[in-house]
Structure P
Amino acid sequence: MELSGQQRKNLQQALLDAFPSKSLLEQMLSFELNKNLNVIVEGGSLQNIVFQLITTAESEGWVQDLVRAARKSNPGNSNLKNIAEELLSKATSLGTSSKVQEVNKGDSKIKYEKFNFEHIGSFVTSHSNHQVNLQVICSGEIKYFMRIEDFSNEVENIDDLIQQKVVALVSQFLCNIEPKRFYLNFYSNPNNGLSVESELKERINIFLTQEFRTSKINIILNPFDDELITSFAKLYGQLCNFEIEIFPLFNPRESIILSGQFKVEAIAEEKFYIFQYSSHDIQTIKNFLEDELRSKLITFPHEVLAYTTLEQQSILEKNIQTLARTAIVERFGLEINVRNLFNKQL
């Protein structure tokens with residue numbers, strides 16, 4: 001694509017506005033186009049670097065790819081939006097006057113109408129040895145099918161084409177996500193940030209709107225069972241009884257038998273990796289909890305353990321709650337809640 005002098009100037013200004021540092025420009029080229037800025041340009045001021053980048057893209061025939069990549073990387077920049085609309089205005093518009101339409105592309109045709117696909121797969125996270133499972137369901141309506149010539153006969157089915165592009169986007173997104181964030185913040189983010197689900201949906205929406213001019217987009221993302229999810233699902237909300245006999249150090253002849261219940265409530269965010277590599281069956285947790293409480297409570301005075309009033313019971317419950325939660329978090333990476341403490345000898 002050959003630019004006019006004014007178009008070249010406008011594109012340079014837009015790129016400088018959207019990427020005000022060399023590092024941001026480098027990242028955009030690397031992430032979106034798999035190109036190395038330092039190989040393309042010789043250096044100098046940022047203004048000169050951007051000018052060299054544009055002229056190289058123009059001479060090598062990838063100006064439109066550069067514009068699309070910049071828009072994808074910084075979709076909120078108004079200058080980029082304006083120049084992109086101008087430079088990409090030659091993209092083919094197909095209309096929606098019939099249920100299914102076709103456009104000739106050499107010796108083949110690409111069909112388009114409403115699109116709908118489902119993909120179920122495993123994706124690598126930022127920890128290359130850990131994959132997560134995700135179902136991606138996406139549907140929408142194509143009003144303007146852009147850049148047909150750029151796909152170079154990749155596929156003839158529009159569902160397959162969009163699925164390939166969306167799955168590649170999901171893969172790129174998740175490879176920068178820590179497993180901890182995927183599991184703990186998929187549906188919500190307690191720190192008032194975007195959940196994994198919301199951020200990924202937003203990126204897919206922007207991509208489909210910009211690349212395919214889609215509308216009425218519906219995206220469903222469902223993590224499905226893997227070892228960690230299955231393991232936690234078996235534990236979550238399960239109420240488990242425990243019982244311990246304590247021989248206080250200062251009065252070992254008189255034992256105290258305490259019983260109660262505990263329930264697994266969550267994975268401890270700061271100890272996720274402990275949970276990831278621990279054994280998780282409820283019996284193992286129960287046995288560990290009983291041993292840990294027994295070893296800690298033997299130092300408590302007999303009169304505290306053998307409470308006789310509701311106030312004393314409440315104080316003992318708080319102490320046991322603290323001891324139990326700390327022990328289980330450190331050993332299993334799980335948050336538990338202890339309840340219904342009872343002295344069986346009362």
Structure Q
Amino acid sequence: MRNYCDFFSYLKLIDPEEHQKISEGFEDLGFFSYCNVIEQGTDHNDAVFLIESGVVEVIYESQKQNKSRVVAYLSRGDFFGELSILTKQPRVATIHAMEKVRLYKIDGEKFKSLLKTIPALGYYMTIHLAHRVRDMANQISYFSHCINLGGTIDDFDMLTTIQTISSSGKRGELLIRNQSSEIVGSFFFQDSQLIYAKFRHLRGLEACWQIILEANLSGHFAFEIKEKINQTYAQDTKIGMDTMDMLMQAATHRDHYERLPDHCRNMDLTIEQLSEKFSYPECPDPILAEKIWGLTGQSPQTLQSLWLRLEVSQYTFCQLVDALIKASQVSYHKQKKEGFSFH
């Protein structure tokens with residue numbers, strides 16, 4: 001039983017202009033009866049389908065065990081084909097029309113564009129995917145103890161990715177790799193909670209804040225269901241906070257971060273100490289602010305080099321830099337220009 005509203009009911013709840021934009025993207029394909037609409041393993045992943053009427057069955061085929069099984073039934077208001085669009089991977093299951101089924105289709109690129117421009121649609125798809133992952137994972141475990149989920153980070157919002165994995169209730173590890181396939185982050189989930197986190201040089205909550213903050217993050221992610229952790233997570237990587245609460249705070253941090261002045265977020269800029277004596281500014285962490293002030297007294301420092309020496313997210317770091325500048329404790333370093341000058 002679906003415990004979230006179907007897509008047609010959802011459309012009635014959103015802004016009329018957004019409703020119109022979404023509706024214009026769909027094409028009526030007409031009816032399909034007693035046939036496969038898409039087949040597992042095929043690379044024809046250029047569209048997402050929406051059921052207007054009728055019922056389809058989702059069939060998963062295990063090549064290793066040479067078995068197939070119906071893992072879900074979809075009806076009016078349900079999507080299929082979205083995972084292949086978002087992950088750029090072959091179809092993960094076969095969709096078979098059990099009766100006369102009317103379908104709508106939206107182009108894959110158009111679908112991804114709508115996800116980026118209409119936040120409400122992204123939120124709906126997060127809930128939709130979370131329940132889909134939970135249902136299919138429970139069923140596919142009949143064939144295997146391990147399910148790999150992954151994709152290109154550019155096509156996903158990491159906040160919704162973490163929320164989706166958490167909502168699935170599965171125990172496992174999410175690995176983040178950069179474009180050189182080097183592991184830059186690892187996150188371990190258990191019982192719907194994110195337990196441990198490492199990302200870049202950060203640990204625990206700060207690692208969570210940072211991965212959700214980075215708008216230009218590129219590379220790949222992969223989630224694998226595991227009973228045991230392959231690596232050791234130190235105590236400082238423990239989250240100690242409810243995952244949904246953490247994600248809500250992370251979304252707030254990201255919103256506040258984007259409102260900071262551009263110069264505070266330009267990590268290539270250089271700052272230097274301005275005052276000879278430190279006075280505590282109004283900021284989230286005066287002790288850490290004093291540390292930044294002290295480091296800039298040694299020599300001018302780029303924001304990036306300073307941040308890498310601290311164990312906080314860029315959100316916290318940039319807040320502190322902004323406070324220090326406003327308090328005239330540090331200033332942006334102006335390099336002397338050589339050559340012609342007026343006398």
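Only the coordinates and a few stated rules stand behind these numbers; no lab work does. These numbers were taken from a predicted model, which means no experiment stands behind them. Cβ atoms are built from the backbone, for glycine too; each structure is taken alone.
Some observations on this one:
- Origin of the value -14000, where helix-only ellipticity at 222 nm (-39500 (n - 2.57) for each DSSP H run of 4 or more, over all residues; to 500) was derived from one of P, Q: P
- Read-out distance in nm of label points 7 Å out along Cα→Cβ at positions 127 and 223, computed value 1.2, structure in P, Q: P
- With FRET efficiency 1/(1 + (r/R0)^6) of positions 215 and 247 (r between Cβ atoms, R0 = 41 Å, to 0.05) derived as 0.05, matching label from P, Q: P
- Ranked by mean projected area of the Cα convex hull in nm², structures P, Q are topped by P, which has the highest value.
- Which entry (P, Q) yields the derived value 6.3 for distance in nm of label points 7 Å out along Cα→Cβ at positions 15 and 295: P
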